[in-house]
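Computed from the coordinates by the stated procedures, all read-outs in this text should not be read as laboratory data. Bear in mind that the values here come from a model prediction, so they are computed numbers and not experimental data. Cβ atoms are built from the backbone, for glycine too; each structure is taken alone.
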Structure I
Amino acid sequence: MSGIVELLPKEYGFVVIVLVLYCFLNFYMAALVGKARKRYNVRYPTLYASESENKDAKLFNCVQRGHQNSLEMMPMFFMFMILGGLKHPSISAACGGLYTVGRYLYFTGYSTGDPKNRLNGKYGMLGLLGLMICTISFGFSLVLKPASA
């Protein structure tokens with residue numbers, strides 16, 4: 001294990017910490033979806049409430065959708081963090097932190113029941129864009145590196 005750690009830049013630890021913080025955010029969102037299930041009487045395995053069957057469907061669906069969208073974006077976010085962080089660990093950690101805060105604001109805004117409030121977290125997408133750039137830079141550095149003898 002120490003061999004792998006020695007190959008990574010020291011600042012890569014910040015990348016790891018941001019990834020774990022995002023996991024805590026995911027647990028938080030999941031817990032609030034569970035609370036919303038109880039509050040709005042939406043039983044498993046129902047993913048989304050039907051407005052014809054539940055007067056609070058929109059409120060529940062906004063909470064559920066805020067979490068679901070974050071889950072949908074998580075694989076891309078993790079991939080960009082892990083790969084982009086190999087070359088640019090500090091920048092990636094900062095971009096990942098911005099994205100994580102943006103996801104929190106997105107979720108809390110969406111959870112109000114007004115889907116427009118999800119736009120409170122729109123600046124988090126700048127973090128994702130930064131991560132994409134870091135990952136592209138890493139990819140080019142691999143492609144352009146001189147052949148080893």
Structure II
Amino acid sequence: METQQELNPKKENKRETPEVFENKPTGAFISAAWAALFVGMISYCIGLWNADMLLNEKGYYFTILLFGLFSVVSVQKSVRDKLEGIPVTDIYYGISWFVTIVSILLLIIGLWNADLLLSEKGFYGMSFALALFAAVAVQKNTRDVKFFEQQKKNK
């Protein structure tokens with residue numbers, strides 16, 4: 001029995017990008033992504049502001065938030081660049097993923113060792129996760145809108 005590749009040797013197993021991109025994000029989805037990003041970031045920061053921690057502890061958690069947000073945007077960008085055929089070095093791609101994982105691990109380690117109520121630990125974990133997920137969605141929407149506008153201009 002012949003495989004699909006043998007039947008059609010010219011066809012590659014690569015995923016082809018569509019010629020026309022017609023899936024522009026809706027205003028509702030863009031707004032929801034931005035709202036989720038701000039809710040996650042602001043709630044995390046308000047929690048830090050009101051926390052009974054030393055300033056260096058607050059700085060640690062704030063830095064992890066910034067570190068995590070930057071790293072997930074970097075991952076999203078490098079993944080998208082690869083899909084669109086834009087060259088991305090393996091070292092940058094790997095570092096982006098590594099830094100994302102490290103930021104999450106640093107938060108987990110910090111919360112594990114923190115003298116906080118379990119509900120406070122959950123609050124920081126969930127607002128951090130919301131902010132990271134929303135940052136990816138905002139970056140994706142921004143990229144999709146720009147791609148859509150570029151295609152519209154080229155027609």
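In this comparison of I, II, the computed figure -27000 for helix-only ellipticity at 222 nm (-39500 (n - 2.57) for each DSSP H run of 4 or more, over all residues; to 500) is attributed to II.
Taking mean projected area of the Cα convex hull in nm² as the quantity of interest, name the structure among I, II where it is greatest. Result for mean projected area of the Cα convex hull in nm² over I, II: largest is II.
Distance in nm of label points 7 Å out along Cα→Cβ at positions 95 and 119 computed as 2.5: which structure among I, II?
The read-out comes from structure I.
Between structures I, II, the calculation of mean count of other Cβ atoms within 10 Å over residues 39-46 yields its largest number for II.
Using relative contact order in percent (Cα under 8 Å, 6 or more apart) for the comparison, can you identify which of I, II gives the largest number?
Details: I: 25; II: 41.
Once relative contact order in percent (Cα under 8 Å, 6 or more apart) is tallied for I, II, the winner is II.
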